[in-house]
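Participant: Have a look at these structures, which come just after this line.
Derivation of every value follows stated rules applied to the coordinates shown; laboratory data play no part. Values in this document were obtained by computation on a predicted structure and should not be read as measured data. Cβ atoms are built from the backbone, for glycine too; each structure is taken alone.
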Structure 1
Amino acid sequence: MSNSKSRRTFIREAGFGFAASTFISPASVFGKASPSKRLNIAIIGCGDRMNDELLMELLKIETVRVVAAVDPFEERRIAKAATCNAAYGGDYCRTFEDFREVLAMPDIDGIVVATPDHWHVPIAIAAARAGKDMYVEKPLGISLPRAKVLRKELARNRCVFQYGTQQHSSPSARQAVELVWNEYVGKIQHVDVWAPSLGIDAVGKIESQPVPSNFNYDLWLGPAKEAPYSDARVDNFGVWHCYDYALGFIAGWGAHPIDILQWGLQKEHTAPVRYDGSGFVPQEPDLYNTLRNWDIDMAYADDGTKVRFMDDSIAKKEVGGYHEYYQYNGVAFHGTEGFVCHSRGACYLYHKGKYVNLGSVDFDSFEKRAVVSPGHMRNFVDCMVSRETTLCPIDSAINGDAISHLGNAAIRTGRVLNYDPKTLSVKGDAEANAMLARPEREPYGIS
């Protein structure tokens, strides 16, 4: 964004149809201009996800300074700013309730978004329109049509985007995809994918409590529909498992193994086109009304590769029946001569009837090699400087996210869905297409 563009103009162009609070100019906030080689970053969302893998990684990068901590919870933004200032040894990071103020500041080079899921894409769209680079936590969001808008704005404003599927930068994931790419276990026949779920026994009580005085609940709700405040609604369980704000762990956890699935099959440019699933959908008055478990059969269009996407309660029996080192999350690529399995931090190779020590595999001899990542956050920062594409760009995020959306819709409709990855829509099914988005509360909608 040009330094001459007014904040009022930015708010209008970003598409938010509501008034903003008084703008604090960058000079009054940050004092002297930072060195030209330093990147000023704002962290938006200061809850549990802004943890060691995000904020701590940022603080380790010498060319970065975190100068703004943004959250509608006062104590959260204060705590994260204090962490930054302790690391920097000075009063460099300021606190903000409203992300709009920060996006309007020309001195901000990029943002890291770790809000509840329903705010991911709206904030990212506004950031792209402001010309900011961004690291956006997974899952991408709760609306595929809005994701399409984000992709357009990123291209139009030439912004760097990194999707927060950090396992993509792990050495074990790189080993897994290289084994698959080089057909170490032969041609891939089918793939199993699984992730943990909340389980069917947890119940969230819907109740009304007074809004804490140090919390902007209306801003926290943002585009989501009006709802009574309660501690349960805004804590991690409510944020992750209330359908107004998220798809549940089918997306929140599922994004990680889905990313490895897409990467391993070299299909990050697309998504499966057929979805047939079953699962348990809680009903009102349960606050936790996202899918509690799921079992989805999927298939890609080009080569017909079949995928089974399960929650942990099902996979523990199905995958655990053939995989001796089963963990609660993972992806298993089944070839003609065995399987390659990746679970967080670990790669397993089962070849010709036995497990193989990866130390005996000559990865250097492979024709197809994956990019060696310096770390997911570091890759984002490096690309901010080089303007190259990140490891997990927007198409990777959209197509991976679509898998959770389509699986969710297939279960809720009880029908087989035929999906078009080019249009991000279901063929001939208006009800299913309506489930790929959410109504947006005024005045927080984005045009």
Structure 2
Amino acid sequence: MAEPVRVAVIGSGPAGLYAAEALVKQTGGNVRVDVLDRLPTPYGLVRYGVAPDHKSIKAIARYLQKVLEGEGVRFFGCLELGRDLTRADLLDCYDAVIYATGAMVDRHMAIPGEDLPGSIAATDFVNWYCGHPDAADHVFDLSVEEVAVIGVGNVAVDVVRILARTADELRETDVPEQVIEALARSRVRRVHMIGRRGPAQAKFTTKEARELGELPNAAIHVSPQDMELDPASAALAESDRHVRGNIKVLSGWTGEPADRPRHIDVRFWRAPIEILGTDRVEGLRLEKTRLDETGRVTGTGEYETLPVGMVLRSVGYQSVPLEGIPFDERAYVVPNDGGRILAPDGTRVPREYVAGWIKRGPTGVVGTNKSDAAETVRNLLDDLSGDRTAPGGTIEELLEARDLPVVTYADWLNLDAAEIALARSLDRGERVKLARWEAMTKACRGD
């Protein structure tokens, strides 16, 4: 029997773990897969991106858990590419490397005032309420009464929904205790969700929209004028089932809003042009928009100002370059052909591959990563099907030589158990996340 293929997968989110699963399946188990992550926790955006009140989606972690517990797959947490290991190190230890590092930062709007305190990337807010250790000590001024969320995708809807929920509504979820305490003190009473285009171009799913309208303590409203469709938008609604579903839900919000403690205003046909304020956010200036003959957004010269004290931008994710890996600065992806990394001259970079958002951009749902990863793995194994030279070293030798401690899967299970026990002690559902690095690493040790 041939020597097992040795592959490193960088990133333990859905893309990385689906790649590990595909490697096991497509080799019949004749593979050794090491999944490396800079965090002590696996599951990536399933743990740190899916909203805490979306428990059915978060349950995907149970499927991914089976991948990590499968024969031939190992987890190495707290091991960061660029800090602890280099590309050369990986290529010396493995037959091939798959980068599945996702899209980690928000796009900027490039408008005046965007750098004012109180103007925040939605990813920072999401990381905070999802318990990401990098955001554990972030402070958001929830003493303001009005907040603007820029964007009409699913992430924007998640952010709006969390702002509009009460702390009691989130007490049965896994959000850290300090987040619950901060939300309990929140004075936010009105949230504006703003889209540059119209309702037919909204990116959120109909399911997400329905959930927004079902919040028990928040009334929701959209102006009937904002729901008026130009001919192109009407044609889109006629032909696209998803758009029709969104329009139906949104149309139900055009009446008089209910009398509830919190309010959500959905505003279409508005483009943010300036965030106002001297020392912090004091307002948001918007220009009304329309679609021109080519379908592009254009301003109408009509303006309005919202008296908001916080602006959260959710206008798209983008990947960040990996040291030494080719990167397309316009598309924010690694240039590739079916997952095979391409050099600037279009030739293939041997033994290095990509999967997930860093491969295709931030598109699709969690499950999209499964077929995406399978394609990458097929091409990887095709490339390795001929004679190959065994790697010169092993990851174990490298870690020992550099005295690099790592979090193993068994260590992660200690952390997992600690979070479940914390929830039990607080009478707060299935788990409560530990969010600070020190607490997480201590729990990994079983202390």
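Participant: Suppose percent of Cα pairs over 28 Å apart works out to 50; of 1, 2, which structure was it derived from? Display every interim value, and only then the final one.
Facilitator: On the way: 1: 50; 2: 55.
Only one of 1, 2 returns 50 for percent of Cα pairs over 28 Å apart, namely 1.
Participant: State the single structure among 1, 2 that was used to calculate mean count of other Cβ atoms within 10 Å over residues 94-101, giving 19.5.
Facilitator: Values: 1: 19.5; 2: 25.5.
Only one of 1, 2 returns 19.5 for mean count of other Cβ atoms within 10 Å over residues 94-101, namely 1.
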